[in-house]
Structure 1
Amino acid sequence: MRVTVECYGASSRWCGSDAITLDLPDGATGNAALDALADRYPDFAARRDCVAIASGDAITSPTAPLFDGDVIALIPPVSAG
């Protein structure tokens, strides 16, 4: 199945793009998408555990299943001064 990952904030720097297409096996979860990104992008791998995944308008569990054509977003931590 194919999913699109939209990278927001610092995650676009870590992954080198604002959007990435991943080919994942059927039944894959958000964790599988994060693993695939970590395998490709060392800067992302170092920060994988601090990134949330959103689907639609809501943060979703990384154990939730993904489906062909899904669009998920990486939400990095934010801070303000």
Structure 2
Amino acid sequence: MKKLWLFWWIANTFWAAIFVAGTAFVWLREVDGAGAIQTLEAKLASFIVLLIAFIFPVIIQVVWLIVNLVINSNNKTKIQQV
């Protein structure tokens, strides 16, 4: 049981670090790969694309959290019944 929670926290930490690094990269760059100067609007558009890309991992993490909570709840009720 504790392994599931440990893996969940490790995965969350990994995705959070990747998101922070991507956000820092988008906001701190002066020009993009094509050589276009990054205005505030271009940075916001890039950040929105980054957010859309991270929706899928967030959904997976939320489902994984719910599964962990259900498993944890089932184990507690089994222990109380004994």
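Any read-out appearing in this document is the output of simple, stated calculations on the displayed coordinates, not a laboratory observation. Quick caveat: nothing in here was measured; it's all calculated off a predicted structure. Cβ atoms are built from the backbone, for glycine too; each structure is taken alone.
Observations, loosely collected:
- The greatest value of distance in nm of label points 7 Å out along Cα→Cβ at positions 37 and 61 among structures 1, 2 is that of 2.
- Which entry (1, 2) yields the derived value -6500 for helix-only ellipticity at 222 nm (-39500 (n - 2.57) for each DSSP H run of 4 or more, over all residues; to 500): 1
- Among 1, 2, structure where P(r) over Cα pairs in 5 Å bins from 0, in percent as derived comes to 3, 16, 30, 28, 16, 5, 1, 1, 0: 1
- Among 1, 2, which structure scores highest (criterion: FRET efficiency 1/(1 + (r/R0)^6) of positions 13 and 69 (r between Cβ atoms, R0 = 30 Å, to 0.05)): 2
- Answer label among 1, 2 for the case where mean count of other Cβ atoms within 10 Å over residues 5-12, calculated from the coordinates, equals 12.5: 2
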